[in-house]
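A.B. asks: The data blocks that follow each hold one structure.
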Structure I
Amino acid sequence: MTFDPQTTWIKRSPHRCVGIQETEDGQRRIVKRFQARSWPGRFRDRGRAEREFKVLRSLHGAGLDVPEPHELRRREGGWELTCELVMGARTLGEALADDGPHSTRARETAAALGRLIGRAHALGLDHGDLHAGNVLLDEQDRPWMIDFTGSVLRPELPDSVLERDLLNLAADCRESVDLRLRRRFLVEWRRTLQDQRPSLAGFVSKLTRGIEVKAVSRRRDSLIEHEDRWLRDSGLCEQVRVKGHELLVSRLLPPGYRAELDSICAPLLGPIPGDLHRCKDGIELLLDTSSRDRRRSWAHLGRATQHGIPALTPVALSLGPESRALYLVSDEARPTSTAEPAALARLLGELFDRGLCLPQEDHLWASPTGELLLGPGSELQAAQAPPHFRDLPDGEALVEAFLDSWRGEDHVRTRLRHRLLHG
């Protein structure tokens, strides 16, 4: 009798699936299946699987921390590769969200990650999709690289690849990692790469000096250009059917809230009067029926919440012709038309740190502690210049409140302070 391994699929897309498979001897491994829906795609499945398997084998053979490849085979009309399962692993993004920027081993992890990426670049790896979701930390916080679909090993790695990879990682981690840890990563990356590829020394030094400023632009572009991710059934949201209604539900909700969707989403499903609704355990929800473009507003606040900008948390969006949006209101926040200047300066600093501005101030909410949050109707737009505080009362204090939210390098902070105060 042939053993049929049990597979739990953890990620699915139209072209490939990733799962955890239990083998006959009780071991677990990762399986990635390439199985495109179209005939042209299926014709290319074998090549994709073979290229990824070859890259994995070369990197593992060179001693890089990547999952060990096990097998490449044809199965159920597609092509599969299997590889080692990194035990107890979290993605770098998940670890940053769970542990915060000051975890006890953060300094060692930042250095180890710098050495890992530096070695990968020295080996000529053009990963193609390097971001915080494609780096794992195991139970000892040791970093691993994963997901080499589309990766290529090149004899000479173009400068543009080095810059792209560093910018992607820097932009992904700006809100979660202290500047000192980002510098620690860059120091180890530069040292490792220069030791193994001395010819790159000049470009590497120049790149690391400007990476923080460029990362702001990369984060801004990511936030603005990809707002559509909050309007589709994806990794960030889930399309569900509640009492006959199609809803898009945010995955940012705590698990306990998701278990009560029927009750929580009631304001979306019927003619319930009023905007604010109190559920059990004191949970307050805001039903938005008045914003000019509720779908766009829901997407903007979803992107803001995902990237650490203070905002009402999106709960659900009805997908009918008359869309309604539902938000979680925390800490008894309420709309405000008279924002306290220092609180506004801090919010503007959070936005400017991501290359954004707030073109209007009539969609803000304030908590009893004074924190300002973006509310329905807020739109994220690219910042052309920092706010002007020098002509306001207590302008110097506002500048300091603004800079408290700025995560950039010290010399940039000094120039920005001078510009804000003296023009």
Structure II
Amino acid sequence: MGTKTKIAITAIISVVVSSVVTANIVGGLYQKYSALLPAKTQEQNLNNKLNTIRYFLDSQYLYDFDNTTLTESAIKQYVEALDEPYTHYYTKDEFTQYTSSVEDGYMGIGIVITATEDKKIEVISTYEDSPAYKSGILPGDILIKLDDKEYSAETMDMAVSYIRGGKVGTSVKVTVLRNGEEISYDVVRSDILTKSVHGQMLDNGIGLVRLSGFNTATENSDRDTYTEFRDTVKSLQDEGMTKMILDLRDNPGGELQVVCNIADMILPEGTITYMEYKNGKKDTFTSDKSELDMPMVVLINGNSASASEVLTGAIKDYKKATIIGEKSYGKGIVQSVLPFYDGTGMSLTVAKYYSPNGVCIQGIGIEPDITVKMPEKYANYYAATVPENEDTQLQKAIEVLNN
């Protein structure tokens, strides 16, 4: 037997022996430790496994580690394993960013995104006059990179934190996928004041009221979408509004109580919506006798979601307005926001909501009374950016109110 052959055999024996010895040592420790934790159920077995892993990390793992970081990561992955787009666990920084997204102001670029079922980040809308809005980012765009780093639905919270983590005046390169083509925009971070209601008078006593979201008040202001809507309607009525177009296109939703306050102002006495929880319990939101008494049209499209569908569904059930446009998004579930003592938190899907007639539109959407598509060249544009004379949905609303 040659020298090279001896060396090769020695190496093989050494590896095999080393593996066997390691397995025996670990196996012995596991049997000893596991014996202290008898299990009767699969869940107990999993808990035993976790405790065993903790034991080995604490007593045998060679390198130092931060147990707090490890536990936080485990909690996050535990929740994410639900694989449900609207239930998430947030670190302290992520939770701060998340809660600010439903308030009236924050630092960022003014983009509204969501996780899709195929694990992508989709742009739902941007706030009007925000940097993202002005740059040309459109609904339906798939956000794939920030400053050339790739992101997906699993890292969406990190993407939000990155956008908002820079200073006002700094730019972020946002790369989106649109119709199979990658397009990049340099967008400057800014203080975003999310004014959510815009009103204007058209001809023949028609007032146009556009709602871009349903935002809550903040610590520094008692202004929310309801107070904006109330004041805008009053102002337009003073200008002679006798008919109204309520534009909910590209409205991704927001706070349930805020939209119910607006619905209460519009609708007659009765149910606005009700939520049904896992245990069968129901919460019902109602309106009083006062109502907005004028002819009305509601405009919706495929980006009208969640709270905007609550309002549209209630208005449609009461036959309070003609619904014009395209089928809405179809989000008929409700999330609770749970803050924890250490500044972390989570969003949790807790209920389905139903229209007054008992319809849940989850995954279905709301069909308009009159379907009108936008011109092909504006198919991916925000409705608010389309010239009024080319906005086929708006022109149909005006036609209906004038007849």
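Each reported figure results from applying straightforward, stated rules to the coordinates on display, with no laboratory input. These numbers come from a predicted model, not from an experiment. Cβ atoms are built from the backbone, for glycine too; each structure is taken alone.
A.B. asks: Can you say which of I, II returns 103, 47, 40 when Cα extents along the principal axes in Å is computed? Don't skip to the answer; put the middle values down first.
C.D. replies: On the way: I: 68, 58, 40; II: 103, 47, 40.
Derived from II, not from the others.
A.B. asks: If helix-only ellipticity at 222 nm (-39500 (n - 2.57) for each DSSP H run of 4 or more, over all residues; to 500) is computed to be -12500, which of I, II is the source? Don't skip to the answer; put the middle values down first.
C.D. replies: Values: I: -12500; II: -10500.
So the calculation was done on I.
A.B. asks: State the single structure among I, II that was used to calculate Rg/Rh (Cα atoms, Kirkwood Rh), for residues 132-339 alone, giving 1.00. Don't jump to the answer; show the numbers that get you there.
C.D. replies: Details: I: 1.08; II: 1.00.
Computing Rg/Rh (Cα atoms, Kirkwood Rh), for residues 132-339 alone on every structure in I, II gives 1.00 only for II.
A.B. asks: Assign the value 4.3, calculated as distance in nm of label points 7 Å out along Cα→Cβ at positions 180 and 268, to the correct structure from I, II. Provide the component values of the computation, followed by the final result.
C.D. replies: On the way: I: 4.3; II: 5.3.
Label of the originating structure: I.
A.B. asks: Can you say which of I, II returns 3.6 when distance in nm of label points 7 Å out along Cα→Cβ at positions 92 and 116 is computed?
C.D. replies: Numbers: I: 0.8; II: 3.6.
Attributed to the structure labelled II.
A.B. asks: Which one of I, II has percent of Cα pairs over 20 Å apart, for residues 108-211 alone, as calculated from the coordinates, equal to 40? Let's see the in-between values first.
C.D. replies: On the way: I: 31; II: 40.
Comparing all candidates, it corresponds to II.
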